[in-house]
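Q: Quick heads-up: structures coming right below.
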Structure 1
Amino acid sequence: MISRREFLSWVGAATGAAWVTGFRGARAENAPRRRPPNIVILFADDQGWKDAGYAGSDFYETPNLDRIAREGMSFTCAYSCAGNCAPSRACLISGQYTPRHGVYAVGSTDRGPKNLMRMIPIPNRQDLPPENVTLAEAMKAAGYATAMFGKWHLGGGTGPTSPSGQGFDTAMPTPTQGDADDPKRIYSITRAACEFIEKNKDRPFLAYVAHHAIHTAQQARKETLAKFKAKPGGKQHDKALYAACTYDMDDGVGIVLAKLRELGLEKDTLVIFTSDNGATPASSQEPLRGAKGAYYEGGIRVPMLAYWPGTIKPGTTCDTPVLNVDFYPTALAAAGAAPPADKTLDGESLLPLMKGEGKLRREAIFWHFPGYLNSPVPRGRDPVFRTRPVSVIHKGDWKLLLYHEEWVLDGGREKIDANNAVELYNLADDIGERTNLAATRKGKRDELLDDLLAWFKSTNALMPSKTNPDYNPAAGAGEKGKGAGKKNKKNH
């Protein structure tokens with residue numbers, strides 16, 4: 001495998017002329033040159049599947065997201081690669097599923113009462129390995145100016161795991177809180193992104209704009225909060241502060257779109273908007289089950305939009321399951337660039353879907369979380385944890401969840417009909433995951449289970465295998481357990 005040093009040396013040699021001479025798209029010798037498209041990724045924090053006007057909220061207002069839905073493509077079956085923030089971001093930046101980079105959670109994978117964990121979880125790493133060639137580094141090699149603004153969450157400081165160390169020419173990682181005029185730093189992040197776009201308007205660029213909104217603590221401008229306090233609540237959504245924070249974040253999206261229009265870059269720019277994971281329990285996602293941190297639909301199904309005038313047909317929708325691990329190969333395909341040598345990309349370019357020219361090759365998508373997250377969620381499996389160790393496959397209309405505790409400790413396949421290790425849902429008929437069909441659709445269950453087990457081997461996925469010697473459910477969620485997640489905020 002190419003080393004990071006070798007790759008970065010190649011980047012440095014190639015960058016100056018890459019978008020002229022290194023562009024890999026076919027072009028007749030005398031054909032007019034067309035620059036590769038800019039890529040703008042707008043990443044919300046904890047925005048749920050229903051948390052937008054176009055998605056059906058009866059209280060929140062998102063005029064700019066609604067405009068993208070009207071003038072671009074909305075993805076109705078889009079997912080984050082993880083149930084919470086850091087692993088989802090690691091998947092986006094690396095283009096790889098969690099088993100390949102080892103970022104599974106925020107902080108640790110043993111969050112919650114230790115005496116209620118049956119297994120010793122797989123240890124977590126809190127930053128993306130420096131040797132993992134990132135999306136920014138790959139786009140830089142293709143001649144792109146690269147920048148990130150906002151929430152990084154994959155390593156701090158200015159070292160090799162910081163944004164600047166991971167290939168971003170311009171890096172403005174920001175703390176969560178701002179000031180009274182910009183409490184969630186929406187406008188400072190957006191202003192910096194627009195300055196970068198202006199500065200690089202004559203060359204292709206990648207801008208990754210990662211908002212802190214609408215993660216708790218929710219905050220908003222005074223005038224926005226007053227607007228929603230004066231508005232009657234809906235039947236599903238009625239929280240004024242949540243709505244105001246969402247509205248301000250949407251305003252930031254609109255400012256970026258306006259800058260692209262002002263500079264005449266709309267037709268030369270692919271804009272992708274999505275969220276890092278599902279919503280917290282603060283915002284109902286019914287009929288979806290669960291919330292952030294869980295691997296039911298409420299924890300991983302997210303809003304997603306794509307906008308590229310002249311390339312994406314206005315007002316289109318896509319029902320194909322997609323996820324943010326696809327953004328890396330999509331950006332490379334748009335740039336006409338090949339992936340780094342010997343790097344495995346787990347996603348697939350979404351350009352055929354965006355252009356309405358074809359389908360994806362894959363049959364299934366996957367998740368792997370070999371640990372514990374504290375704080376239960378609505379209609380969750382567990383009264384203590386958002387999730388216990390679990391792996392998931394989504395194939396066609398079907399979704400299977402394999403729980404490691406029961407699979408490893410309670411007999412595996414030999415006792416699968418009795419050990420409650422597997423849940424199987426037909427999402428076409430039961431998007432709320434209310435009816436477990438594992439016992440009645442055994443053929444489909446075994447098909448998906450075989451696919452998932454094969455995926456474990458292909459990704460070298462680590463499974464918890466040891467019983468926790470401190471497991472003692474009779475003690476309840478005692479003081480030791482209650483303190484386990486204090487350093488990791490409850491809703492991360």
Structure 2
Amino acid sequence: MNPDTNKYEAIIGLEIHVQLNAATKLFCDCPNQPGDAPNRNTCPVCLWLPGAIPRLSGEAVEKAVLGCLAANCTIAEESAFDQKVYYYPDLPKGFQLSQHHKPLAVNGWIDIIGENGEARRLGIHHIHMEEDVARLVHETEGRTPISLVDFNRAGAPLIEIVTEPDMRSPYEAMEFLKSLRTRLRYTGCTECSMEQGTMRADANISLRPAGTEALNTKVEVKNMNSIHHVGDAIAYEILRQAECLERKEPVTLHTRLWDPDKRITTPMREKFAGPCVPDPSVPAIRMDAEWLEKIRQQLPEMPAQKAERFMADYGLAPNEAHAMSQERDMAEFFEAAVKQVATPHKAATWITGHVTPALKERGQSLSDTCLTPEHFAALLSLIDQERVNAGAAREVLLQMLESEAPPEEIVAKGGYQQISDSDRLEAIVDGILADHPDDVAAYQNGNSKVLGFFMGLAMKASQGKANPRRLKEILSKRLDSN
């Protein structure tokens with residue numbers, strides 16, 4: 001069946017768990033390092049042993065508030081923890097400490113650019129703090145499959161961002177996640193990596209006839225570890241629910257899993273909500289206005305504001321300013337390079353065209369490399385001075401990612417100096433033209449594309465070191481004189 005999905009309007013909301021990068025867990029002093037060897041970072045509190053008393057981490061609260069402010073939320077004067085009761089092997093004490101009745105913050109929003117190119121403001125209902133649960137490890141080798149529990153993650157500090165049901169398409173959900181991730185990363189409170197599990201998103205999707213206002217039965221989809229998977233899962237679920245409605249089948253309230261290999265959602269369990277009762281062991285959080293203002297002052301310049309300033313101060317085009325402002329470390333790298341007399345447009349072009357792809361290929365961030373703004377600006381200066389050409393500079397840049405040596409030293413040792421000497425370039429040109437008389441004749445008969453062929457041969461003959469501008473001048477002069 002191929003249902004007409006245009007008959008329906010999708011109502012989409014997200015629940016996003018973000019792991020805070022506080023040094024310790026939320027209610028104890030154990031290191032907040034879930035990736036360590038299993039069950040290394042544990043104590044009676046995060047093992048949830050009877051009688052252990054939780055102590056709230058001040059650093060985690062500070063980072064949570066930073067995240068809330070980055071999402072344009074209003075911080076509650078008082079928030080409190082509840083016992084969210086449910087039973088599952090990853091939560092052996094039978095309840096999770098979360099903020100159900102009195103969340104940390106409310107009424108936030110994130111701006112995106114919609115598919116029609118217009119601005120859309122998507123609401124955030126609330127953000128609350130909670131402890132993470134343990135991790136189940138399923139062992140399937142051997143005759144009898146078993147499940148083990150790793151408590152390293154138990155008690156890790158989280159914020160959960162619950163949106164309003166404002167999204168209407170997979171595109172809007174993906175753009176919301178991208179923008180939220182960027183803003184949270186700017187604050188430094190989290191790495192926000194879906195691939196590494198420090199950001200996890202669940203989607204709630206329902207359909208209603210287009211033009212109506214009713215909210216119908218929703219279905220929750222879990223197990224999505226990339227932003228593209230979120231978009232794919234929502235798109236599939238819209239199609240699946242539309243088929244149900246076309247067949248007059250009821251859409252039931254339940255939870256589904258996204259299978260990225262089969263690209264389908266599959267039933268997981270019925271949707272249920274256990275009771276949430278106030279927890280007597282953790283005191284309420286009461287906000288001091290002076291303290292909150294100090295936290296607010298820690299907020300960095302956000303991406304949209306930074307992009308506007310890059311256009312005003314450095315004359316970048318909108319797409320360049322957007323690219324330069326998406327990650328805080330890259331924005332700071334760009335601006336530091338420009339202050340080292342690098343031309344803003346050239347710096348942006350080389351960052352987007354060469355630095356970013358090289359980092360992506362290596363699976364690295366700037367901090368993982370030896371590249372500094374000073375050395376990067378110096379390389380661009382070598383290009384401007386025609387001491388290296390663009391092709392050689394790309395090779396030098398790759399070495400700069402792994403070497404602390406200045407680019408001048410790498411150029412000298414590698415023999416990357418550009419050849420601009422007229423006599424050497426003329427000798428190369430004369431040899432190539434002599435070896436290809438038929439192509440010379442073709443050029444003189446009006447086939448101007450042959451010039452590019454000769455340029456390629458000449459650059460190869462010079463081992464990529466020829467000055468392209470000077471080489472083209474000599475080639476054109478020789479061909480025209482012939």
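Bear in mind these aren't lab numbers, they're just calculated from the coordinates by the rules spelled out. Here the structure is a predicted model, which means the values were calculated and not measured. Cβ atoms are built from the backbone, for glycine too; each structure is taken alone.
Q: To test your reading of the models, identify which of 1, 2 gives 4.5 for distance in nm of label points 7 Å out along Cα→Cβ at positions 271 and 463 when calculated. Let's see the in-between values first.
A: Details: 1: 4.5; 2: 6.7.
The read-out was computed on structure 1.
Q: Using the calculated result -12000 for helix-only ellipticity at 222 nm (-39500 (n - 2.57) for each DSSP H run of 4 or more, over all residues; to 500), pick out the matching structure from 1, 2.
A: Only one of 1, 2 returns -12000 for helix-only ellipticity at 222 nm (-39500 (n - 2.57) for each DSSP H run of 4 or more, over all residues; to 500), namely 2.
Q: Related question: As an exercise: relative contact order in percent (Cα under 8 Å, 6 or more apart), calculated from one structure in 1, 2, equals 24. Which structure is it?
A: 1
Q: While we're looking at this one, here's another question. Once percent of Cα pairs over 28 Å apart, for residues 191-390 alone is calculated for every structure in 1, 2, which label goes with the largest value? Before the final figure, lay out the partial values.
A: Details: 1: 40; 2: 56.
The structure with the largest value is 2.
Q: I have -0.41, -1.01 for log10 I(q)/I(0) by the Debye sum over Cα atoms at q = 0.06, 0.11 Å⁻¹, calculated from one of the structures 1, 2. Which structure is it?
A: 2
Q: Taking mean count of other Cβ atoms within 10 Å over residues 383-390 as the criterion, which structure among 1, 2 has the greatest value?
A: Sorting by mean count of other Cβ atoms within 10 Å over residues 383-390 in descending order puts 1 first.
Q: Sticking with this structure for a sec: If FRET efficiency 1/(1 + (r/R0)^6) of positions 231 and 327 (r between Cβ atoms, R0 = 30 Å, to 0.05) is computed to be 0.90, which of 1, 2 is the source?
A: This figure was derived from 2.
Q: 1, 2: which one has Cα extents along the principal axes in Å, for residues 79-358 alone, as calculated, at 63, 51, 50?
A: Clearly, the read-out refers to 2.
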